[in-house]
Structures are given as C-alpha cells and as structure tokens.
1. Can you say which of 1, 2 returns 29.4 when mean count of other Cβ atoms within 10 Å over residues 80-87 is computed?
2. Thinking of 1, 2, which structure, once distance in nm of label points 7 Å out along Cα→Cβ at positions 24 and 216 is computed, gives back 3.6?
3. Work out the source of 1.07 here, i.e. which of 1, 2 gives that when Cα Rg over 2.2 N^0.38 Å is computed.
4. Out of 1, 2, choose the structure whose coordinates give FRET efficiency 1/(1 + (r/R0)^6) of positions 160 and 248 (r between Cβ atoms, R0 = 35 Å, to 0.05) equal to 0.65 when calculated.
5. Where is mean count of other Cβ atoms within 10 Å over residues 120-127 largest, in which of 1, 2?
6. If we compute distance in nm of label points 7 Å out along Cα→Cβ at positions 8 and 152 for structures 1, 2, which one ends up with the highest value?
7. From which structure (1, 2) was distance in nm of label points 7 Å out along Cα→Cβ at positions 128 and 296 calculated, if the value obtained is 3.8?
8. A value of 12 was derived for relative contact order in percent (Cα under 8 Å, 6 or more apart); which structure in 1, 2 was it taken from?
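No value in this document is a laboratory result; all are computed from the given coordinates. Values in this document were obtained by computation on a predicted structure and should not be read as measured data. Cβ atoms are built from the backbone, for glycine too; each structure is taken alone.
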Structure 1
Amino acid sequence: MTDTYRLTEHARGGGCACKIPPGELEAMVAGLGPSGGTADLLVGLENGDDAAVVRLDERTGLVTTADFFTPVVDDAYDWGRIAAANALSDVYAMGGTPLVALNLLCWPREVLPLELAREVLRGGQDVAREAGCHLAGGHSVDDDGPKYGLAVTGVVRPDELITLDAGRAGLPLSLTKPLGVGVLNTRHKQTGERFAEAVESMVRLNRDAARAAVAAGIRCGTDVTGFGLLGHASKLARASRLTVAIDTAAVPYLPGAREALRDGYVSGGTRRNLEWVTPWTDAGGADEAERLLLADAQTSGGLLVAGEVPGGTVVGELLPASDHLIRLR
C-alpha cells in the first residue's frame, strides 16, 4: 500500500532546496546574538556555522543542531534515511561525534497513512544506528505537509573543532561527495524516475570524511547542503576573510546531473542560490549552466574542507582576500 503514494507530490520544495533563501535568512537573524547563557559559547550565530558549540570543560565541547525538511524522494524509508544522515552531518561538519538525537516529524495524518510515517521513522532509526547515535523519542505534529528530520547532540574536542572562520590562504579545498543531487531530485519529483546513485550519496554518512579531516589537522570546513557549493564556499570565504578559487573542471558530479540540468530540472532554490552569490563571484569563463550546477541545492551533501582528505577531491584553494569571495577558473 505504501508504494501507491508519491511523497514528493506533497512538498512545495524538495529536501534542502526548501530552505529559506540565504540572503533572506541572513537578514532575518541579523542582530540576534547569544542569549546570555552560563556556558562558554564557542560557536554561535556569528558566521552561520553548521551547529552551535558550548564548552563543557577543556577537553569537551557540546555540539547541538536541528535539521528537517520536506520529502526529497518518494520512498518513505529512503527519505527517513536521507533526512537523518543530513541532520547528523551538521555534527560531523564541526569535527564532532553525534551521541543522541530526537525525531522531528510533521505529518498530514488525514492525507497520508501513519504506516508511511512509520517507514520514515524506521529509515531515520537505521541511519542513527549506523552512526552509533541513540535515537530517543522526539516530537510530532499534525501538519499540512510531511516534514522530517532530527535534533542532534554530540561532542567535540575544542582543539579539533572545524569552523568556517579558520581558513588560511594557500590551503587546498576538498569536496567529499559529488554534486548533482538537486537537479536529479527535481527530475525525480517531476517524472518519478529513481536515481539510485543519488540516494546512495545522500544516505552515506559524513562520519569517515569528518574523522579523516580531524586526523589530518583540518580545522576549517562545512558541509554542502541547501545553499549549494557556491553558497557554502562564499560563507567560508567571508568568515575566513579570504577568496575561494574553484577549479570548475575538477568538481565531481553524479551520473545524469548534467543531463538533468540540460533538460531543465532546476529547482527554485538553486536559482536563488546563484542569484545570491553572483554579486561577489568572478565567473571567469563559466557559463550559466556551469554556475547553476555549482549552485545546485544539495541535500545531505559532502564536506567542503580546507585541506586534503582520503577519498575527497581537491576542487580549488583558498587565496588571499580580493574583491570577490568566489573566483571560478
């Protein structure tokens, strides 16, 4: 019975493409500072990092984050796995280890059967189990459309923390997953075609990449999600007061991504991403199609780190600050 429903038909956007556009988000939170808690806040709102971090003691920082979104695929179990991997990624992107998570579920209970919701939760549970992270309850509401994700708490050593503002000129820039899930998910939503390699990429944890980055001494990075490679790279460049150079020919893509772009399967989120970064991007010889792929709104994408990691692809480097945050070459 569950395979008779197309979850993506109940979503205005898909996955991380449903995020509030980055420019609007920055304006919305501008001027909102720390609340004045008693713990030592190591990472807050300042640079738009992936999670908040408070120091518990000299060797332990507490990492906390929340992430949820609308269906990105039709299969309920796969959507649960993707959303959970995406939420856990925020902790990995900070160099941390997730310890415990809570489900966040919005469900149109009079439109979609609860057995579908159970499949979503089962997918999240399986990914949390793979991550060695407790999944202990959560919160659910009756809503107009389905949404799912996790609130995650983890730990990190303060001296191993990975942040946006720790970049240094001369470091290479590495990407640990190929791009293209955005255009492929848009095609899936409109046609029903299933792209197994995109699903596999989205459910793959960033755990091993994060461990390798920490072991390599990398202290600057983020994960690539709804703002696309260009959007997240520009946040890193601004926080570190540098310019990010991207070698467009070196960027890896999933099979079928360029064909999906050619056939017009581009989300509104991707177009908004490109519009946002254009004023501070030196496009070089990259045409609009190439720039749309680089701005493609990813869901559960890889890590973007300042350094080299096993299994990652060097896609550029950090340069001294110039009049552009991004330089394509």
Structure 2
Amino acid sequence: MPATDQGDPAAHFAIRTITQAAGRGYDTILSLKFPYDRASFPAPGSAKMTAELARLDRVLPTVLNKVDIITIGNEPFIESLPAERDARLNEFYEAVARHVIDYRRAHCGADCRTVLYMGALNRLDLPDRRTPAAERWMTFVRETPEIEGVDIHPHVPSPQAVQPFLDYILPRMRPRQTFLVTEFSLVHYWKEHLRDTVSTKFAQQYGFAPDTQVWQVIKAAIDKPFSERKWDDFLTSSPWFTSQAGFLRDQLRLYRSTGRLAVATYAFKQDDAMVEDFGPDKTPWLLNSVYARYTVQPRGALSGRGWWLDDFRALQRR
C-alpha cells in the first residue's frame, strides 16, 4: 500500500501486471499489504487512518471487478510491531475491511466479481501464535457476512505442522466459508539442513570436497548456475530432501480433503532477495520455487526448471 503514494496505482507494476493478467482471462488474487512493522498502527479516526483509507480509495477503483479475490492484509502478525499484536492490530484491520466492504458496495454493486478474504495467518502450529488477537481475527471473519473466509501461510518445519492451521481456522468459520493458502512451504525444515554434509556420491561426481555442506552447494549454484541434471542430482542425493519430495502433492491433497479450499498458490520463481548474501543462516526460500532462475541454467527463454514443476503442472490439470 505505501507504494501507491508514488503515483497512479494503476501504473504500479504489481497492479498493472495483475490487471493485465485478469484481462487475459486468468483468475487473480491481490493481497493488500500494510507494513506496520516499523511504525505504530494508526488509531481509528486519526489523521493517519484517514490517509490510509484514502490510499485504499485510490487503489480499489483499479482492481475492483477486475481481480477475482482481494485479500485484506498480507501477514498482519508479522507486518506489525510485536508489542501491538493485540487489539490494536484488530482495530486497524477491521476498520480497513469495513472500508473496503463499504466501497465495494457503493461502487461495484451486488454482482461485483471481486470477493473478499482476510489474510493471512502464520505459524498457527505454535501455541503462542493462537493469541486473543488471532481469536478476534477469526471472530471478525466469521461474523462479517461480506468476508468469504481467511488466508493462511503455512511455512512450517514439518508436513505435520500444517494440520494445526486447519484445526484452528475451520471450526472458527461459518460452514460455507472457505480458505486460501496463498503461500506454503517447508522452508523452516530446509533451513535445518543447510549445514548437512552433501552425499559422498554427489561430491565425487561433481568435484566437491567430501565435507562440503548443503549451503555451500547452493551458493555454488548461485555463483554459477547448475545444469538441470546437476541440480536434480544434488536434491535427489539429499535424504533430507527426498523424504519430502512429495510435499506439494501431499499438501494439496490435505487442503482439498477439507472440502473448504478456495485457492492454493505456490512459489513460482526465485527472486533477488532469496540469493543475496546466501550463507548457512539464510532462510532458503529459493528451494521452494517452481522455476529456479538463479540456481539452474535457463532453457532458451525460460528460467531453469526447479524440482516442483512436474507436480505443479499435474496439480493444475486435476
């Protein structure tokens, strides 16, 4: 949202890209991101809140009735000051949501294409994240007829850690409400294995020292991208990875089994922030990507294929 202060929101690259995609017939989701991790939430009725709502009034005309879903918020319990992850967070997002609801009613009508979700909740696998503010968040979702459901971001240390997300949100929604999963991954699990030693076979085959660690192989691929074969050999020679190689299929099966999934989306490509200063303490988001544009050599005009591409395609065909 702050980027909209730089000019016409319709010209912002994210909004321009998503509205162009919608115009070509793609289904689209836009998350409204309010980064308050370095400043306090504006109080309802304050001048700062009035300015925030004015931003919305500039953005909403460019996306309403074009995108299919607007998610109000991105990761509120991360994009906030730790001391304000209480009723102040709820008051801010509830005021924003009511403003979006009122604007949609006034300017888009009863047959508006765009539906609304609240998003997104993180780390519900940890008991200390199921706070009174999280409870109030779900109460607002349940008791607000114009809200279709909630978004979750299960970035977890094990596949089993996803079930607590569903156990938390589903009983707290109306029976006909659904949920989004606009991000999910095993990134915390991958990070636990960055200091593992690579397999002897892989090290010998590709000229790495016997004591080379996983993060060092990834850094080598960033510095000089691997062939697809070499990248696959690295992953398939790693027991920590092969034990979870069906993660994408397994997760979609779990989400769909609830009968309440609206949409799940997955990390599409590696980006600059994922590879900057890569080392053993870096969160390895790049291992999630369908296209490995920084660690795998491109195929003509296409980025290099990541591990997940075949499953990603197959899951869309279902």
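1. On the way: 1: 29.4; 2: 14.5.
The read-out was computed on structure 1.
2. Details: 1: 3.6; 2: 4.3.
For distance in nm of label points 7 Å out along Cα→Cβ at positions 24 and 216, the value 3.6 is produced by structure 1.
3. Comparing all candidates, it corresponds to 2.
4. Details: 1: 0.65; 2: 1.00.
Corresponding structure: 1.
5. Working: 1: 21.4; 2: 18.9.
Once mean count of other Cβ atoms within 10 Å over residues 120-127 is tallied for 1, 2, the winner is 1.
6. Biggest value here belongs to 2.
7. The value was obtained from structure 2.
8. Label of the originating structure: 2.
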